[in-house]
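What follows is a set of structures for review.
Derivation of every value follows stated rules applied to the coordinates shown; laboratory data play no part. Treat the numbers as computed from the prediction; the structure is a model and nothing was measured. Cβ atoms are built from the backbone, for glycine too; each structure is taken alone.
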Structure 1
Amino acid sequence: MTHPTRAIRIHQTGGPEQLQLDHITAGEPGPGEVRIRHHAIGLNFIDVYHRTGLYPLALPATLGGEGAGVIEAVGDGVTHLKVGDRAAYAGAGAGSYCDVRVLPAMTVCRLPDNIAFDTAAAMMLKGLTAQYLLLGCRPVEGLNSGDHVLFHAAAGGVGLIACQWARHLGLKLIATAGSDEKCALALEHGAVHAINYRTENFAQRVREITGGAGVKVVYDSVGKDTWEGSLDCLQPLGLMVSFGNASGPVPPFSPAILAAKGSIYVTRQTLFSHIRTRERCQAMADALFEVVSSGAVNIRIDQRYPLEQVQEAHRHLEARATTGSTVLLP
């Protein structure tokens, strides 16, 4: 049996105009799979990478990496979900820009009743990313309450979650953003300092803020434009965590640079390595649900678009004209 669904797909890579609304069908879930009817869908910068071909997909491809809704059917072997459950997910691969989807159940988590669908869709990929960055990507000398960390693009969806979570952990997060308004937003959400990288030299300001010591960790999703400055912000034995390329990929570099900068460490991270088993994914989701339910982290949704207005949503995201999280509504 098949179920009609609208899906936003690309038939070739390129700009937002390549996003088109297609009418396709979703089937029955196979072993280890579920079928979910979306109530809200998350928008993330990785969707832009897929659309442009930076991260290639087999075409035609339905975009989108996170969503929330109600389970309609469950395949053989799935025991943690049942028909009628509220659920949310990230990390199942592209395919969430649609009304109904069949996907592997491994990264689909039962959603607590006190978390709304749009909140869940806005927070799963971004919140799980903030979780593994702050709790799973730590320098060799550890992170302790009172330590400084630097977080680029801190007024975005991941960044605003990270600002709050870092405050909850007792860390002193230094934020960067591209406007005074975005800097104010980061401060409002828990950053102890905010640097407008368009008007200030962020590496110089970080050294001033830390009394010349630098930070233990830099969390960087911007890529090419912030790479060299980020390395200059680190203490000896500090950790550079690259997890995105919003300004373009980091160019090749010599490992000798790391020695010259203080024997620093560099890692390129992806969420999918951290949620590679259902148990790990569930534990990370539980930690996210807990900080959100407690009020320590508030999920800010500043943009909502009907599914059919996805081109406009992508244009705003790519122009860095958004703050907080963005959701698409089927």
Structure 2
Amino acid sequence: MTYRGSVRPFVHFNAKHDAEVLHKAMKGIGTDEDAILMLLTARSNDQRQEVKAAYKKAHGKDLVSALKSELGGLFESLIVALMTPAALYDATQLHKALKGAGTDDEVLIEILASRSGEQLKEMTKVYKKEFGGKLEKDICSDTSGNYQKLLVILLQGSREEGVDEEAIEKDAKDLYAAGEGKFGTDEEKFITILGNRSAEHLRRVFDVYKKLSGSDIEDSITGETTGNLENLLLAVAKCARSVPGYFAEGLYKSMRRAGTDDGTLMRIMVSRSEVDMLDIRACFKQKYGASLYTTIQEDTDGDYQKALLYLCGGND
């Protein structure tokens, strides 16, 4: 695997030295925001955790609390997100999406449709440790019907591996029969196939499906289902085709509306910076004819913008 993140581990890393740079940036009157953002966006998440430990050892206080007391607004939220270990970050986002009045389904859908089995299992463990409840139970008390069923299947993080040659044709026919091929929709069939098969298997199924029905699976999902279930099935199908493509679209939508959806913008930039940001940038450019970098420039400002551009890692 070649490395596809825009943020990579810093080569001459020294946690103690970094902790001092941050301490100096926050000491006295005024804060050196540039020093903070340049340092933290140029370290991997693991390295940031080491800096946090070194800071506590040297100064007897929590680095994140210190940063919070010096920074504000979106920039503060972004820096705090960068300082949070990946699994805890996902768990916290889900907890926020579930607790309180109403449910933030966009967050549930994005995280559960796009994370690997390993990430989902780790996140579930961290959620229990951090918030004292079971993630599955919290999801079930906040959602219902087939939407809930598919979320729970995805949460297990146990998709089949590889491609089952024998089943490709059958799965495509079953999907066709469950949707376009009949009056009404057999949603269960969609849920079982899209929720359990591997991404490479699904890509093959989608190809056969297109030959059978003359339309893309995404169009059929849109025609046959509605609401949250439709959005979740679409996200799963898009991620099976291309996770970076899915996130490129998410970033585009977060910025090209009236007003910026900073929650989504921040979440994707932070959670993908060490995973596949280079691929997301390529998909973004290809799909929208503009670079992600200039789009961020046009849509954000200040230190928040600077930090996002560092995470983006370059102009295409």
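Quick one: helix-only ellipticity at 222 nm (-39500 (n - 2.57) for each DSSP H run of 4 or more, over all residues; to 500) came out at -9000 when computed from one of 1, 2, so which one is it? Show your work: numbers first, answer last.
Working: 1: -9000; 2: -22000.
So the calculation was done on 1.
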Where is distance in nm of label points 7 Å out along Cα→Cβ at positions 60 and 164 largest, in which of 1, 2?
-> 2
In terms of volume of the Cα convex hull per residue in Å³, which of structures 1, 2 is highest?
-> 2
